[in-house]
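What follows is a set of structures for review.
What follows is calculated from the coordinates using simple rules that are stated; it is not laboratory data. Please read these numbers as outputs of a predicted model, since none were measured by experiment.
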Structure I
Amino acid sequence: MSDLNNNTSNIIAIVSHEFKTPLTAISSAVDLIAAKLHIDNYMDPFYKKNMSKITTEIFKLNNMLDEILTMSNIISNSIEIKKELTDVQEVLNDLKAHYFTDRKDARTFKIKVSGTHNKIYVDKKQLSTIFSNLINNALKFSNKKMPAVELKYEEQALIIAIEDDGIGIPPQDLPYLFQPFYRGSNVNNIEGTGLGLHIVKNFVTANNGTITVQSEQNKGTIFILKFAYTGL
């Protein structure tokens, strides 16, 4: 079984890399065309709209390939973990500033804080991936209020709750939520690979954390993360 997993992981990695190469070339070409249009004053609303569409789809494809590559590393047990003392508020503010400010509906997310500030010992890049996946889902599966990320600094651990007012998760789907490629029965045509929550679960566990979920269909979902301050 180990050899089969390794072979599967290698195939996934090779195919993903093969897709990445032309995508990088396409992305570079789009950037050059956009720059040329700006210089020559040809960037009218039509070109701007369609260049933006191309860039958005390239971004989505790159994210999808990143998820697949991460999945292959999980299968082969080759995920590197580089833990350091991490300021969670700093990670969230960085995500908010760089990745959640250019949405069509202008929504981002709120941050609520209670308790005495403290740092946790985790892999900062993996923590950023955890937040990015959960917040993206909160935005994707809701369309009214901004999702809320609440940080509760308790005596022994940091509790992080990510809450939305979206479509919720049907009770029959909850036991399978963190399985790879599993998607909720009510997501319909909402895009996604079904890998994000599996990656989240693996990264949380790898950093000695826990994750639980509370959800009510058509009312919303709360993902609750817990990280002890020692994290060793």
Structure II
Amino acid sequence: MDNKNIILIERQDEERANLKKKLTEDSFEVVDFDNSMSAIQWVMENGNPKLFILEELSSPLDGWKTLDYLRTELGVKTPVLITIETETEIIVKKSQGFLTKPYSDDTLVKIKEFLHQIESIKETDELPKPYSLDYLDELSDGSLEFITESLALFNDSISEKLTQLQEALDQQQFTEIRTIAHSIKPSFQMLLNDHGKELCQSMEFATKPEDLKTLVQELKLEYNRIKKQIAIDFPTAHI
């Protein structure tokens, strides 16, 4: 299949025609649908496109359910953009990326930037990642919404705990350091990051202040590695 192909699901005829026109004029080949089931059937018969653009309020399956079906039932790994009604919904729901209506020239720019980011990720895809989604994927039956929300929670909670760790270190509250390390160890286990887990374990049993200082600094570095990789893997998900 031509790598310029895009599948567009949009129930509103005018919006669908508008975006298809902009994409086609920019040399993309667009296969458009007004419902999600027809798009799924097309994928089953023709294979995967370069990009899916899924309207959140599509029917009979909404954008999120369509995405889950593509991932879990068809094993599709093609990048996906979700079209949402208002940007405030980003706070509640997260995906690889978002578009908003009405579609405009800026929409085309966002799509091209998104695809460029995806291509950049592919170039470094063979490098070992500091985290794995295998556990979250199994726990949620492949729900991308659950996974991205879990990653956002990891980022926020670990960032806060690392600040607390540094404060405890500055005040030489070594018992507090061990308590915090014990509390965040499961977060690194959740992402199958053995190094972070081992650093937390070492902090729980370290007795020398200089050792604790080194371990805290190493844990910060490991967290930053994970955070950077998440930003690469989910470039527009606001994680």
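A value of 42, 16, 16 for semi-axes √(5λ) of the Cα gyration tensor in Å, calculated from one of I, II, originates in structure II. Among candidates I, II, the computation of helix-only ellipticity at 222 nm (-39500 (n - 2.57) for each DSSP H run of 4 or more, over all residues; to 500) that gave -19500 used structure II.
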